[in-house]
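Presented below are the structures under discussion, each in the form of structure tokens.
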Structure P
Amino acid sequence: MTIIALKPYSFPPQDTAEKFPAPLLYIGWEDHLMFPAPFCLPLPPQTPFGALAEQILPGIYGYHPDFARIDWRAVQWFKSGKPFQPDPAKTLAENGIGHKDLIRFRTPGLTGIKGSCS
């Protein structure tokens, strides 16, 4: 059901970046519904994008059998639903990723346990 506000909101947002220890990044793995929603991670803007695959995502998705088989050179990235080509050597901020952005990644050839998307 769609909800429509009858009056415009007239208060400041309460979830601005300044109110968190680090900007929030939502990240999800396409075709792996064992993780039905993106994870929300507080990540400093100076975090190198390459650290996601090397240091951060293994702790979140690493127990899935497909994770060890990911070819990170072939991963397709999406930012807010649109194809996105990040530079792993640049920071999240330099890649244009900010507070509460959503990035998703697709791993060609890997679609969950026995191709079940789970």
Structure Q
Amino acid sequence: LKRTVYAVEDVNVTFEDQQKINKFARSTNRMTELKDEIEAKKKSLQNLQDASDDLMMFDDDSLLIPYQIGDVFISHSQEETQEMLETAKEVLQQEMKELEGRVSAIQQVLGDLKVKLYAKFGNNINLEADES
């Protein structure tokens, strides 16, 4: 058996270091929340696209389509419903774009913090995401 022994350096953790570590943790959690929100919006967008595709299959222009607004369904013409679906898709796409911008900003902050924390603590700190 071969054993590898790593020397753990005695590194003093200052208040400022702890603040950086806390900010890193909060930012990582927030980024995860934003990514989950983006995924939920992607699913909603796909549902709207599916509804829009199904709506195009109808040949009867006089058919009224129920469209849910809040807790009620309101019947609209096929054209009105299609327009409402397109508007809803545009709103979701814009919301996703804004969320992705926020994720990008957080990733920059995390990158900066990683550089600073690894510079001070080296192998004594693990800032990589747990993939389990």
Structure R
Amino acid sequence: MPVQVRRVYDAPDPEDGARLLVDRLWPRGVAKEAAHVDEWLKDVAPSGELRTWYGHDPEKFEAFRDRYLTELDDPARRRALDRIAELAREGPVTLLTATRDAGRSHAAVLAGLLGEARSGAKAPR
């Protein structure tokens, strides 16, 4: 099963598997109990500088993706990414983000990267 991306504000689904929050900051207005988050992997989130530069501008998404993949070479981010991959080998994983456009978010980049790695393709670095 591929790694899914959902908004943390969405109700949990029985098929979510491990629910992993991948944002650096805890989402506004969400109680920790209500989020049903199994792990908070904030180290895998993009840097504040990159997030601010991107500003969720759809026209910048491809450049954001490239810059974010470069940031994933950071050892702390790589460890968090390895943890997600480990959990994905064990069963379904859902990456949670507060971003409105989850399809153009760092969580989507992570899901794509993990999907490539699971299919046997070499993951970009």
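What follows is calculated from the coordinates using simple rules that are stated; it is not laboratory data. Note that the structure is a prediction, hence the values are computed from the model and not measured.
Results, tabulated for the structure shown:
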| item | result |
| --- | --- |
| Label whose coordinates, when log10 I(q)/I(0) by the Debye sum over Cα atoms at q = 0.17, 0.19, 0.20, 0.24 Å⁻¹, for residues 14-61 alone is calculated, return -0.65, -0.71, -0.74, -0.83 (choices P, Q, R) | Q |
| Computed 13.6, 39 for Rg and Dmax of the Cα atoms in Å - originating structure among P, Q, R | R |
| With helix-only ellipticity at 222 nm (-39500 (n - 2.57) for each DSSP H run of 4 or more, over all residues; to 500) derived as -24000, matching label from P, Q, R | Q |
